[in-house]
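What follows is a group of structures, each given as structure tokens.
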Structure 1
Amino acid sequence: MRIATWNVNSVRVRVSHLAKMLINDEIDVILLQELKCVTQAFPKGYFEDLGYNCVVFGQKTYNGVAILSKYLVEDIRLGSDIFNSNNEARYVEAFIKGYKIASVYVPNGQGVSLPAYTYKLNFLENLINYLKNEIEYGELIIGGDFNIARSDIDVYNPDAWRGKVCCTNKERELFESLLEIGLSDCYRLIFKSGIAYTWWDYRHLAFAKNYGLRLDYLLTTKNIRVKNCYVNLDVRAQYRPSDHAPVIMDVE
């Protein structure tokens, strides 16, 4: 089964980009983030015509997550049903072909001195506590934009980014705590030391210069065999792209 995650940065703007990738990369399940539309405005019919079942948790202007699957989708749960007092559309999960599969959009944090940073840390702690219990019940795959560069190798200029949001010690510690509950960083399973950024600023020719960060991940429980994992740079190179590139993996 081939699974992808992509921060689409406005799904209605990137419909053709998404459809092209689904077909060219032969994606079975894709996890989307930053839809930037309410649930009812998601172009569901378009992707159903391509053979995908769509699970959408949208929000006006901001956030929004979705799962598109060629397989039957069951036992859907939204983040608003799981995380108390959090109604933002940042998490959705479903049971697909024997796996619990989730799409997550972790808050950016904006700046370390701002309330948004504290909100990000609290969101991560709640996510860890929730998944810790879920892992006990079977095979889990979670993908999304975590807005954390895991280590210096995941940052084009570590010294310039040190201590800034997405690269703070606290964020990285929480990401490692997420792995310690029983999850693997699938790209690092395949490439121990490879550089593969997934986000580039729209400004300053960042993509052309490869001034990027690795912020997007596919994570699995250790009982799932990952055969391959890669970043699709071609999607980021298209006209009017998202600022993120998809991460794609094959599992048995």
Structure 2
Amino acid sequence: MRLFDTHCHIADPRFDEDRRDVIDRFRAAGVRRALVVADPREEAPNEERVFALADAHDFLYAAIGVHPHNASGWDADSEATVRKYLAHPKCRLLGEIGLDYHYDLSPRDTQRRVFDIQLDLAHALDIPVQLHIREAHGDCMDILRAHRGRLSGGIMHCYTGSWEAAKVYLDLGFYISLSGALTFKNAPKLREVAQNTPADRLLIETDCPYMAPVPLRGRRNEPSFIVHTFDKLAEFRGEDPEALSERLWQNACAVMRIEP
């Protein structure tokens, strides 16, 4: 069985003391590939760390984009950095980008403007996107509809919305990626999403070091913990784990344009 963690942050300083052990653990757990995410507008810009890590391991890939929290920092230098790394051979997605109305760490109008700019960039460079959307599905759908037919697909990262919203994203050509939140007892709507999303449009991820799954909630998350999310997904769907893992693997490789 092989698994693909489609969104993780193992370049984060919280892994500095044991990153090699973290990688060994997730390889032993069956995670054969992972995608690491960079943002040049983090308080400590991390693109060099992320892409050095991807270059050092043939099973690691990368994404880059300006998160909605950091949208206020978007400028010409941001765009130049994102463009530079999108041309890197290990870069597979523009992301995570989108809208986050829960924390509003950047003004909402700024978030929408920067989201739109980055979607235009994805269209110009023909690269899929990875979206972070929190409490902003209405505005997100409006923006994506305005870009319908111009995008090269993408991923709804760490999806926590409803099945009704998921149907809209599926219609717009997106994959639905489920995280450790699927294992939480207070997440019945995600069970509905897990059960109903077509098998060929489904992904899983950790979003580590955040969102540790049950029974490891409260701990620093890491890619090896994805097995708990996967087991819950197979249970909810009533599918053979071996077949499901292979379907998820093929999906991840397809959206990222990687040979399976």
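A short reminder: the numbers here are calculations on the coordinates, not readings from a lab. This is a predicted model, so every value here is computed, not measured. Cβ atoms are built from the backbone, for glycine too; each structure is taken alone.
Annotations for the structure displayed:
- The greatest value of FRET efficiency 1/(1 + (r/R0)^6) of positions 93 and 237 (r between Cβ atoms, R0 = 25 Å, to 0.05) among structures 1, 2 is that of 2.
- Structure from which -7000 was derived, helix-only ellipticity at 222 nm (-39500 (n - 2.57) for each DSSP H run of 4 or more, over all residues; to 500), options 1, 2: 1
- Origin of the value 14.1, where Kirkwood radius over Cα pairs in Å, for residues 125-204 alone was derived from one of 1, 2: 1
- Distance in nm of label points 7 Å out along Cα→Cβ at positions 149 and 213 - structure with the largest value, from 1, 2: 2
- Entry that produces 2.7 once distance in nm of label points 7 Å out along Cα→Cβ at positions 21 and 77 is calculated, selected from 1, 2: 1
- For the set 1, 2, ranking by distance in nm of label points 7 Å out along Cα→Cβ at positions 5 and 181 places 2 highest.
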